[in-house]
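Take a look at the structures listed below.
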Structure 1
Amino acid sequence: MSTTTTPEHDHATADLIQFLEFPSISTDPAHNEDTANCADWLVTKLNGIGLQAEKHPTAGHPVVVARNEHKPGRPTVMIYGHYDVQPADPLDLWKTPPFEPRIEDGVLYARGSTDNKGQILAHIIGVQQAIAEDGELPVNLIFLIEGEEEIGSPNLKDFLEQHKDELKCDLVAVSDTGMVGKGKPTFTYGLRGIAALEVRLTGPSVDLHSGIYGGAVANPATALARLVATLHDADGKVAIDGFYDEVRPVEDWERKAWKKLPITDDELLKLTGSPELFGEKGYLALERCYARPTAEVNGIASGYQGEGSKTIIPSKAMVKLTFRLVPDQDPTHILQLAVAHLRKHLPPGVEMSFYLGHSGNPYVADPHSKAGEAAQRALRATFPGAEPALIREGGSIPIVQTFKDVLGVETLLLGLALPDCRAHSPNENFPLENFHAGSVLNRHLLKELAAGV
């Protein structure tokens, strides 16, 4: 992978900086205008490189679709990405403002730089270069770039079904995943699914004086702590009855391949800043990340949070949970099991209510399929001398399984993010070397797929 800077690279970097300046935070209505403006910027960019692009309204944020002239006898490839980003909080942990991109030592820091603006723009730049040099692309191409991935793509399935004929394709390519290390091309053939759940406990109708009423009524914060503690055993295994019944075992070839990856336990400790690794016994840390399900507390709140003390029994307590799922777990079924478990273990003296969040199915494909082999050839050409790593990734891209369900196609996941990219965290970053490599990967990939998928 070349590190030489060219005027072409400088123009691409300037485009990326503009793209990143939009605070397109899909979960926050205060940024609806920013998100719409970001979609407009994409339409202008895509039209400007010679594609036909349109912004399509949905019940939420718009979807941007662009295509070249489709010709008979060529495979149709869809490239998917998203232009929405996570909230930037906590702002005080950013070295510089999250929507004022800065470059330091060849790394670009900004919210969305890795997830997913840098990665999807790399594909757009690759297409731009191919059209400028060759006059056309070797495949029929569709760009589908949405603005709601970070909130679970709630409107994209309906959009796919409504536009199924126009979006018909032979496969989908996505760069919204990671690499196992610097200069280590990575083909992700599986993703964990997700199911989100918010649990609220209510005790007294108002906060009470803990001295006057303490010992007479249940404390919702204490009850919630007891309830959350029932989700796992002492070794970190999920303690919900039936949770593991449908879990597909890790295959022997996968275990052997993952043991060879350059991600050691020490590296994981360094990346996470944790004092030690912890999790389900009988599995290596990477196996737990790639192919075992989890139950995680994402947020917990109750009572007084300010300076000093306030002697109360809080009226309410809340916990946000997500379950990362693996083949062949079904999100709806897992949520039913979780609700039944929480009801069974609810301490006395409080009432409980549930609010279902977003969900998505796990995904796994055959990395040795014809398209999978084409993707690996493209990775080898982009990163000469390096053999692609074959992994599953612990994160979730719910729409990937939806592409299979609605359009009947598989997805190639070709990530460009390094393990320390800090996606969803302060100081998110993307090496410009990887950004430019992404445009090269795009061109190799489309040529390989043009040969037949």
Structure 2
Amino acid sequence: MKDKISLVGGGLVGSMLSILLAKKGYPVEVFEARPDMRKSNSYAGRSINLAMSHRGWKAIEMAGIKEKIDEVAIPMYGRMIHDMEGNQTFQPYSIHNDAIYSVSRSGLNQALMQIAEDLGVDFHFENKCIGADLDSNELTFQLSDGSQKKVKTNISIGTDGAASELRYAMQRKGRFNFRQDFIEHGYKEISIPANADGSFKLEKNALHIWPRKDFMLIALANPEGNFTCTLFFDMEGPLSFESVNTREKAKDFFEKYFPNIPELAPDYLDQYENNPVGILGIVRCAPWNYKKTLLLGDASHAIVPFYGQGMNSGFEDCTALLEMMEEIGEDWNTLIPEIAKKRKPNADAIADLALYNFIEMRDKTADPRFILQKKMEGEIQKRHPEKWIPLYSMVSFSHIPYAEAWRIGQAHNEFMQEFLDLPNIENRWNDADVVELIDQKLANTIF
């Protein structure tokens, strides 16, 4: 009989991991603090849309639900940039027509829960973890009626998010490094409804961005024809959620910086006034393990959403664990510290990448120098596909470890600066002499 595994947290990562472990023959139980989302609307309006990329799809395929998710996932082949005058410019994600996919967080989570239950996973909803004895592997839960219960298990895995109770238990053991950083920006959601006939008001196969240097608005399509917009805005300061605090100020703000939103979302002022402001932060910790307890997903490495990799990196934790089982066996005394050690550098890298991509999205996507650099990199990739894969493609359209992708991406950026500084480069970037200079340097460069 295989060890019983208790997962604390039934969100995306916990539900996905429960499926993969159940398929390996493990008895799995999941304890979730919130009600069953398949029977409750308490989750609505509280999360940023998901962007599924290669790392996430790998887990979806392993879980056996690719066809089901394919039916509702909307491909986005690039960024649609909205300038201050209302003009739109499309920037493709890759030269190969690769796409990331807009997916409903709640819809995906519900599908994963159902698949898990069908495999025999036992879900315990409204069971909030309030303590853990990591030496005896005894977990304490508070139930909806205020009573408590204790559960003994063989292996416990914390997939309970950035406020993980299992992580707090590890912190109390000592010799545990923990850092939590909140960025200056928060977020607020605004929905753009579908047209009267159910059609989309914007191009559905693009991630829409209104970049405004210090803040930005993004929009992702939903299968129902509407778009979920998210405003990323300073929490405090002269131009912030704190200062734009009345309908009149909000009206002036949107009409100045996002002039097409009032037409696209006629009730935007009601939404701005009533929808909550969410906070954004990063969690880094080490080690991710203690004896028979392991942390995965946001519990060990919560990140900001600007690379769309939060779910994808959490799902990659799950697939990496399953692959390691195949490589080194299922001795959990070895497996737990090894997977923690392997995933930590990549989690740190995607945290850095997510912050980097925020600057790129809100600022650089409207910068002529950045646009030119991406155009030049695309041509380099066409000429030397074996040697040059752009950073975004490495992160979103490959399984190259995040840490390696980040290292190569920084080297690429340094490589490009010399050519971007050439006189009149904006008019001669694809001339034969410039192409020859680039190719000569590339031939002598190892990334």
Structure 3
Amino acid sequence: MSAPRYDAIVLGAGMSGLSAAIRLAQFDRRVLLVERHSLPGGLNSWYKRAGRRFDTGLHALTNYVPRGTSGTPLAKILRQLRIPYEALQLAPQRRSEVVFPAERLSFSNDIGLLESEVARAFPASREGFARLIECVRSANPFDAQAPFASARARLLEFTLDPELVEMLLLPLLWYGSALAEDLAWDDFVILFRSLYLEGFARPEGGVKTLLDLLVARAKESGAQLRMNCPVRRIVVEGGAARGIELESGETLACDQVYSSAGWVETRALAGAPAPQEDRGWVTIFETLCVTRTPHRARGHDAAITFFSQVERPRWREPAELVGFESGVLCCSDNYQTREEPAEGLLRATLLANHDRWSELPEQEYAAHKRAAAASLEELSARFVPDPRPQTLFRDGFTPRTIRRYTAHAGGAVYGSPLRHRDGLSGIANLFLVGNDQGLVGVIGTLLSGITMANLHGLYAQHT
């Protein structure tokens, strides 16, 4: 009996892989989704320790809008994947904040709060900020023919205070820039809308709530899922992808391959390696602390605090193991859940140097990890309630952990600085979905999978 042939094989059961598989299978395509691990999610997955479940990537679901809001990324995703809004069990933020040495700005899911904060802290920039908002609202960030434009350069056109520019940029850099020291203007527009014009929420139950929905939809739609199924290579014949070979030696044929592995990783699997300079550099060190008391009970209500210890934080790979100039502090218990949390959870994140962590001798690795975590907890106490006196449990990870569980070169969390908006890999029948296609974050990668499936799998069938 011959092996089955698939219309499409999707590599990776992360957000983009799952959404691409669902979208294709909904239209009767024969779809196989393969995942190298036992759990779905990729960068945005979960694990259990000390009787608790922890998310590995999800600080917040961006692009929050209330139920019934149309014409938004979240609404499009739910409509095209046929998922009801209430199934997400979204708990919105109360507020988040950006903290610099001389100023602090709060923002929420209502842009009015940020507008009032800018007027208070930077009154001379009030009109320029209003012009920026209007420009962002009307911009088309999805024009594949538009030339690259620097967000920093464009922001100069709005005569904003230099410190305000840095404060507005910092959360956007942390949420999706694979470029050093800058952000592409189209990415700025997408992320400004995602964080400031729409906002943050978190599924009650964490990322598992969303992943369970996506896996269920994939199966209901008819897609086949194979977990614990690493891929050895993408089979390329005559300049086109024809299938995949698994680590087990099994070969599976298909008409199309959709890869969420990343640009560098996908090209390597296809036997056509990308240049070394295409490797992503953004990787992180993170520590988490479960505290005896929730943060609100200790006087802190921000869901996320983006902090900088300097007036202009550098956005580039640190020379040392970790960089302490700027970071992200997520108090996961500060979302508006139906029941008040019994404990607090702080996730503290810094930029890190993958190669430095990888070069450490095994006998030194654990000690450096503990030292970095201790320094980060001490630093966190400057911006949020000190977790150390109340810590019940702590854990964390380094770039080595990310590389081991995602197979991303360099432990990169935002992929290559080189984006492929059209999803083309340079090899026929092989398409990119996920960060390296050009959309980041949970919502972005879900949209990426949908958009590329529509463009190359569904729409292309009728042209």
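Throughout, read-outs are computed from the coordinates displayed, never taken from laboratory work. This structure is a prediction, so every number in the text was calculated from the model and none was measured. Cβ atoms are built from the backbone, for glycine too; each structure is taken alone.
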Report task. Using distance in nm of label points 7 Å out along Cα→Cβ at positions 353 and 409 as the calculated read-out, with 0.5 as its value, let me know the right label among 1, 2, 3. Result -> 2
Query - Structure (1, 2, 3) behind the derived value 69, 53, 44 of Cα extents along the principal axes in Å - result: 3
Query raised in the report: Taking relative contact order in percent (Cα under 8 Å, 6 or more apart) from the coordinates of each of 1, 2, 3, which one would give 27?
Result: 1
Query raised in the report: Who wins on FRET efficiency 1/(1 + (r/R0)^6) of positions 161 and 281 (r between Cβ atoms, R0 = 35 Å, to 0.05) among 1, 2, 3, i.e. which is largest?
Result: 2
